[in-house]
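Some structures are shown below for you to check.
All of the numbers you see were taken from the coordinates with simple rules; none came from a lab. Every value quoted in this text rests on a predicted model; they were computed, and no experiment measured them. Cβ atoms are built from the backbone, for glycine too; each structure is taken alone.
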Structure P
Amino acid sequence: MLKKSVKACKGKSLPIWGKIRRLPRQSKPTLAGHPTIASGKPQKFHLLPRAAYLCGLTPHSTMEKTALYDIHVQLGAKMVPFAGFDMPVSYSGINDEHLNVRENIGVFDVSHMGEFEVEGPNALALLQYVTTNDVASLYDGRVQYSCMPNGNGGIVDDLLVYKMADDKYFLVVNASNIDKDFDSISKHNEKFGCKLNNISSTMSLLAIQGPKTTAALQKLTDVNLSDIPYYHFKIGTFAGLPNIIISATGYTGSGGFEIYCKNEDAVHIWNAVFEAGKDSGIKPAGLGCRDTLRLEMGFCLYGHDIDDTTSPIEAGLGWITKFNKDFVNKDIFEAQKKDGPKRKLVGLELSDKVIPRQHFEIFDMSGEIKVGEVTSGTMAPSLGKPIAMGYVDAAFAKVGTQLSISIRNKMAEARVVKMPFYQVQ
């Protein structure tokens, strides 16, 4: 998620932020016997580190906790408020975790993400109308990246659509948008009469990413993981537990799987995954490197690169916007595609070792004419140079165009480049 959604701003967060969930999580399982947990050790709380703000994390007065919260604290994670949850932003450091995902295995707790079930004979018709992609092209075991238009030419959220059966779908949405998304779908559902179920408070989600993931996780399941293509899933036994969703929809560009389970099974699965990967360089990974990994791949982050004011055509998401059906805002997006958007989301590389951040202004090469604004930026750990995404006037969106970005009252040279920034080996 296509989430966010690291999965970092307007409410603000990573694929992944918004209103605090109203329903409490189920009681957490005991951590007795966990090799890294010392029972009775007081919980540690950290001030919000600078990296958290740079990822778009924001403080909240009331925090919810995932089923793995105690493990994160005992492992020494820097915990930060994120989309209403106390979440790990880093353990050994963002750069170290980032490079480990690229080379070995990193494990992310992204249980703050939202999950909905849509059931009934009109489930397909409802999802065809509220999302931009062609849900009719899905078959059982297939996943689709899509977005929900807001009726005004913007985006409610980006999401994943899983086809479980002809009359049943499973949606994964960004954490900060759970209430907003459910309300939006429910409003349109008045015409379709489907059964909608928000199961977010009962589910945990681990994203296990990196080139050594398949070999390590194969020890835990009789499902042939090599037979699960990108954006497909299977349901099977994993770590001795039945009916686990094993999905290949990573947000990092380094391969891997997502494991959906009940909250009460999260600690068991976490322990089993780390045991299986102990000889493969496995490490826990926080939301900080999830953001840098997705940015190197040019993946959009809701609240930064897409939001209620941006269209999928402007954001380069025309490939998930299909006009062979009727859907919310179809006319607006079809006109944009025909005439061309006035602005476009582009990738930018900087010459100097300075980091552009969200809302930094983009100018033409002379530095006199403002042509856009940065939406995301970082020092790319895999590349050793600053990169960014941002919207610029369409006339300045061509690859190779020289621009400048205002950073701390100085102009930094930038060049429009093709995304992804990082080429998967």
Structure Q
Amino acid sequence: MRWLGFFNLCNSDITMNKTNRKVLIIVENLPVPFDTRVWKEARALRANGYEVTVLCPRGKGSVQSREILEGIHIYRHPMPPEGNSPLGYVLEYGCALFWEFLFAWWIFLTHGFDVIQGCNPPDDVFLVALPFRIFGVRYIFDHHDANPELYLSKYERRDTFYKIQLWLEKLTYRSASVVMATNESYKALAVSRGGLDERDVFVVRNGPDLETFKPVPVQPNLKHGKTFLVGYVGTMSVQEGLDILIDVAAEIRARGRADVHFTCVGGGPGLPTLRRMVEERNLGDMMNFTGRVPDRALLEVLSTADVCVNPDKPCEMNNISTMIKIAEYMALSKPIVQFNLKEGRFTAGEASLYSDESDRVNSFADNILWLLERPEERQRMGKYGRERVESHLAWEHSIGNLLAAYERVFEKRGRVRHNTPATITGDSSTSSISAKQKHGPPAQINSDRAEG
């Protein structure tokens, strides 16, 4: 009887006669709701009448195989330890693909879906979506990271694995009916390198949710007895430039400053190495790496910080990528120091000082100390940043384009919309969100900061 039901499914497309559109979001990099971008997307779709299922890996704090949060079905599959080498990534991604195939079929047979949204990295989720094309299921590519550039930033070589990244990206673009890019640089990649029509590419920026990501009272003890605190939040990995930040801390100490402490929040494969570097440089009295921490602790560190930093090393990956940490610092009214990179400058504008790539350590240290000595400038920059987030960069300004991307994919699928979402106007348009989403339980804040 189960096989009979399956053949009936093949012949009828079970979701065509349903009032609500059904979406499966597959994310491989982080569990949900820990991946805040994916969680915000899922909540926005749910609030606008979509039936949403999310498939993601299990992880710390998200170990249940299945649960329902705010009406969103979440399935989590097993994962091996996180890879930190080309072969390690092959094992990690191969395991993820196996479970994604199995879970996707189970979800299709039990819930059904009209669209699969695949979130990279890696660029292989399209393989899971391909078999469902015969049922009319369309694929949306949610482009978080430019993987060929990411590989170069980590390994600095154009070898076979790099060519595989280019090949997978090309196939992903070809499989996608619609692409959601995190900024204009990624949109340009989809059009130039992916060959997509501009009408099928939508910029959906990853801004902070101001309902949940907001300042908390300052905690003086987090300054570790120092006058000033420099804060960082992000993933602990090679391309984040945290080795540069360690050098900056050493330079500031060498200049005779014993009044500055650095706290870096977040987890990742590079964390043990970074902690060892701090110990080897005898910087333990002025720098600490917390690892992953609860949401409240993360906000306490950043709210207490006098200056926040983004030491992402200058490279093409970081030049074209938008880092969520920048807008989050701005949401907390914090002045920023970073390198002069295209998308970082677009995001921060006058909320940041920009360090010289040719003299990375000294220039970065100079900018931090310049700000620490000028409280009125810190206040001005923080005010500018907060206002920019409120007017342009907050998540609410991205919802319109998210819904427009889905309207486009259903238009191409030939479906008739039964419950039309709010009116959409332009790149930074907004849509009305149900009271349930506005005032429901806060989304979890990701101390690894899902970028893009």
Structure R
Amino acid sequence: MSSIPSPFCTVFLFLAAFLQTVKAVPDLGNAGTPIAKPNEIVPSGRDIHVGVDAKTIQEAIKMAQPGDTIHLEPIVYRDYAGFYGKKGELGKPVIFDGHGATLEGSDPIDLEKWREVEPGLFANDALLPRLDEAILSRWFFVWNGEMNHMGRTSKGKKAPFKKLQDLQPGEWTFVVDTERSQASSKQLFGTFYLKLPPGEKLAAANISAPMRSAGVQLSGNNAHLTIRNITATHPYNDGFNIHGDCRDVVFENIRAIECGDDGISAHESAEYRVEGLVSIGNSTGITDTVAAQTSYKNVFIADCHAYDLFFLNNGRYKLENAVVWSTSQHPLTIDAAANEHVELDLENVLIRRADKTEPALVQKNATLRAARLTLENMEMTVRGVASFENCLVNGKMLPEGVVATGADKASLIRQLVPSAYQAKFRQP
């Protein structure tokens, strides 16, 4: 047998090693996600490499035709990926492969646009081209690598903005300009303020602001797309923001880390499936709405602020093989209005409540079908319809009178929980 050239040998050895661990969610880090198993459909089109064949991500998406694959490098891009009416064909999807890339939604603040109004207090009157209440409710700064929400989060509790005289070092606030803001318009005007420790220079403060609304965004009519091996972090809205009508859209091995609103969110008549999701530090882990139809498999959610799982309206949703480390205000809510009906299927799901007790809610006009569900340190309130098969809710076996073991905890923790969270699940 002839020898394999060294570059191919390197790739072969990498893939062989990866396939042995493909079921495990990786440790969190700046390198993004590892390469997922290839799509079963072999693309027959071109390979478009961003930075080589196309200058930008958007240029590559615009160029791509059915069967083409867009390739990123495993680096950080201060950019986003927008799919607006993009369509592959059945059996010939447009593939967007991040290869472990990170789409960073924030940029370092522009020092020239901030003025020092008093020692250590800096102001900016025009941070964004346009600002409204929706953006402001999601706002944060990344301060020395950490999100600073000032006790505010989208879809959750929002502390009042601090007065300037109360601002402490390491904090920020916003003051509305009532003269420029008009009641008839949604647009807001005002000033952002940053307070630094005594003697610290703004150039040394390492502060970034979220300047993009999403990491990956779909809008309009999209079909036959595969998006994989990509991390979205620090947009002021969703990591993966899916609007419009979607058909045959697949996400594989994606991560949403510290996003201003949802890790991933489906709207309108979006239909997609996700195989491999990590959603950490977002306002919500997953929020799906309107008449979307979605399915998620192999999911880890942790340290969200408002909701871990939030399913709404007239949608049909499924979550399979999932672990949630719940510190949010609401661990699981299924809700619909009076003229709506929402349905959710849960299969082999473990939710461990790590904060003060808060029940899972199945509201009126909602249907839950649960199989091998385990809820720890939390109860469930059912105002709609719920059916159970082999479930454990805070130690109680459901359905009653039947021996139940719940989710396959050992397997789920071993396969889905990143190493940074493993110790948490070893505690009772």
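The table that follows gives values for the structure above.
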read-out: Test item: mean projected area of the Cα convex hull in nm² calculated as 19.7, pick one of P, Q, R; value: P
read-out: Test item: mean count of other Cβ atoms within 10 Å over residues 171-178 calculated as 30.6, pick one of P, Q, R; value: P
read-out: Test item: helix-only ellipticity at 222 nm (-39500 (n - 2.57) for each DSSP H run of 4 or more, over all residues; to 500) calculated as -3000, pick one of P, Q, R; value: R
